[in-house]
1. If Rg and Dmax of the Cα atoms in Å is calculated from each of P, Q, which structure is the one that comes out at 16.6, 44?
2. Starting from the value -23500: which structure in P, Q was helix-only ellipticity at 222 nm (-39500 (n - 2.57) for each DSSP H run of 4 or more, over all residues; to 500) calculated from?
3. Determine which structure produced the value 0.05 for FRET efficiency 1/(1 + (r/R0)^6) of positions 48 and 88 (r between Cβ atoms, R0 = 25 Å, to 0.05), calculated from the coordinates; the candidates are P, Q.
4. Out of P, Q, which one gives 28, 10, 4 for semi-axes √(5λ) of the Cα gyration tensor in Å, for residues 16-63 alone as computed from the coordinates?
Structure P
Amino acid sequence: MVRRKKTTMFLDAKDTTTVLELKKMIEGITKRAPADQRLYNKDDELMEDDSQLQDCGITNAVAKAQLPSEVGLAFRNEFDGTWEDVEKVAYSNPPELPDVMRPGNDTTCQPED
């Protein structure tokens, strides 16, 4: 899972996929060249293009479909060439359930005797 600000992209990659190959996948979605992308592991450490995902601690043992590994994405500013900070906006919380939908509130009709 690649995250940047409010954007989340789910990509399928193997342990042996290089960071550059992952950037090319991202390019297909964002239309931003790999040279204009920086990827960061869960510890916000920069991932080098020639590294494999397993070298960065991302393996199929820790990254599952139901709990994917998170990679941070930052882009180079097109105008001045500076890099933006890695920013991942927190997910929102779902609204509270109405009382009638809460567990333990059985409002189903009971048959009459």
Structure Q
Amino acid sequence: MAMTLNDFQQLSTRTIPASTPSGMANYALGLVCEGGEVGDHIKKHVYHGHPLNRESVLDELGDAFHYLSGLAYMVGYSLEDVAAYNLAKLSRRYPKGFNQEASINREL
């Protein structure tokens, strides 16, 4: 079943807290923590020699995506808004694609 970003966000909102400072903090911290868990799986694979557990990475990415979706919703953005904004920003910064020189001299 094909799902748009906004479809996911709509379905995901059933479990998010109210758009209060506390609810936003919960989701911002959840996003950071889940991102850290993704990083920990990659760290263990790259630096500790563990086999990459792709299913665990997928699980943590899904959790991070849920928190990203909820936080965007709480501050008034759809996931498609976030994605379009980010692609436009990257296009301005790296009009010919990423390279080291473009990164050093990039537009802020």
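Please treat every number below as a calculation from the coordinates, not as lab data. As the structure is a prediction and not an experimental result, all values here were calculated from the model. Cβ atoms are built from the backbone, for glycine too; each structure is taken alone.
1. Q
2. Numbers: P: -3500; Q: -23500.
Computing helix-only ellipticity at 222 nm (-39500 (n - 2.57) for each DSSP H run of 4 or more, over all residues; to 500) on every structure in P, Q gives -23500 only for Q.
3. Checking each candidate, the match is Q.
4. It traces back to Q.
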